[in-house]
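What follows is a set of structures for review.
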Structure I
Amino acid sequence: MRRAGALLSTSLAIGGALSVAAGCKSAADDVCLSQFTAAQAVVIKVEPEDLASVSGSVAAVEAALAACRQAGRRGEIGELESARAQLAQHRDRLQRRDEAREKRSEVSPEELARLVEKGDPKCPKGQGYLHGRSGKRIVCVGPQPVDMTRAQAEEYFRGRGYRLLPASTERELRFEYGAELVVMSYSDTAAAPRCVTLYPPPDRSWQETTARLTGVPPARLKPNQPIPRAGGALPFALEESPEKVIARIGTCG
């Protein structure tokens, strides 16, 4: 399902070297392979949470892709197109994240002082961010997504660039972000969801995406084992195959 040449690991470093075919036959081939190797070096060192770094890696991959298309090297073209798609998707996510942070920067001095002192209840506890204009760090003190009411979940996911799908209902929210899908099912919309179903995107592991929803570190997550949390363990079921990955958190029967 995930090719070694273009797979982004949870840290967004390319997992393994992009294989370079030997036997250059022309100057165009030489340019392609040179750009290919240069792009690989840039991607391996990418800072996954830095927009400028990720954007730079996209640019390097696109330059190599143009050169390899000129040379007609199908193998390298395929690897580069896959890497570009995944990196561009992550770049777009970071751009939307930064835009949301900028919106949070538009607060009064009094509100800023309160956020610095008491934290931001609109983002999950354990996270934090720098206020764009003042540079002051604000910690998050809100619930984890798996603990959010329907109204809290809608505000949270919309604020991070997710699209609320038309198929959503009063008791089921369906959010889409690129290839990622999150479905939150409620028995009581004023309480936490009874079930959260997660379809991770191909460029991220189920551990990373499940950790983001639960606040539990990826290393503590085990397939088909309850998710340990201070307020009580959450049932967890994982369906994993070469074609798809589905993670179910809570009472999803």
Structure II
Amino acid sequence: MDKKPQIVIPNYEGYHNTSPDTSARLSKSKSYQDLSTICIVPCHGGIPPKIVQSWRGMMTPMNQKFIMIMVENMEVGAAYSETINMIINHPDFSKWKYILTLEHDNAPPPDGLLKLYENMDKYDGIGGLYFTKGPGGQPMCYGRPGSMNFIPFEPPAESITPCNGIAMGFSLFKIDMFKDPSLPKPFFETKQSYTPGVGVQAYTQDLKFCENAGKLGYKFAVDSRVRIGHYDYSTDMFW
């Protein structure tokens, strides 16, 4: 690129000291807040190399505490519940701010976690957007607020969309929510039962938790800017 002749007059303040956009950018990124995060990963056998490669590229906030805890040989609901119980009763971890749930077949984008932080002042849990596996995949965004159901719907592109339930493949939660004594335990429980006179109850552990928390006023959303590949190892396909 050709450089134009100029009389050099240094700007000693620098762009970010004089730009009106700087304060808004820093406020949006939450970079001066405590973003300490514990990532929980339930493991079922080996983790595919393509998933590991995705995780290694995941950006975490600069100069903030971040740790990954893996749990093996436990049912997924029990893995989350037991690990969160340990966290909220731990003298150090209980003071951290966030829990990130990450599952063995989900590939988040490099900046996915940083984007989830941006709206955590408005919600208690925000998930990235991914779909169930297979040609008829459904979006993991469940139930429009205002009616207590968990019917999946596709959120608008590039949006933060309130919903009744989120999945746990790549979701950020406030730790303080789990300290609420009104929240039923175990936090996450796969439910599949039939009670005569009542009917059938069938929930995955994530939606059962969201139902219980939603009744207490906690709010959830899906960030469709955070698009996640859902990996099928048997076909080597990201859905």
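Only the coordinates and a few stated rules stand behind these numbers; no lab work does. Note that the coordinates shown come from a computational prediction; the quantities given were computed from them, not determined experimentally. Cβ atoms are built from the backbone, for glycine too; each structure is taken alone.
Figures for the structure shown
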quantity	calculated
Structure (I, II) behind the derived value 14.2, 46 of Rg and Dmax of the Cα atoms in Å, for residues 91-162 alone	II
Of the structures I, II, the one that 3.1 was derived from, the read-out being distance in nm of label points 7 Å out along Cα→Cβ at positions 131 and 227	I
Structure from which 23 was derived, relative contact order in percent (Cα under 8 Å, 6 or more apart), options I, II	II
Label whose coordinates, when P(r) over Cα pairs in 10 Å bins from 0, in percent is calculated, return 7, 29, 34, 17, 7, 4, 2, 0, 0 (choices I, II)	II
Value -13000, calculated as helix-only ellipticity at 222 nm (-39500 (n - 2.57) for each DSSP H run of 4 or more, over all residues; to 500), assigned to which of I, II	I
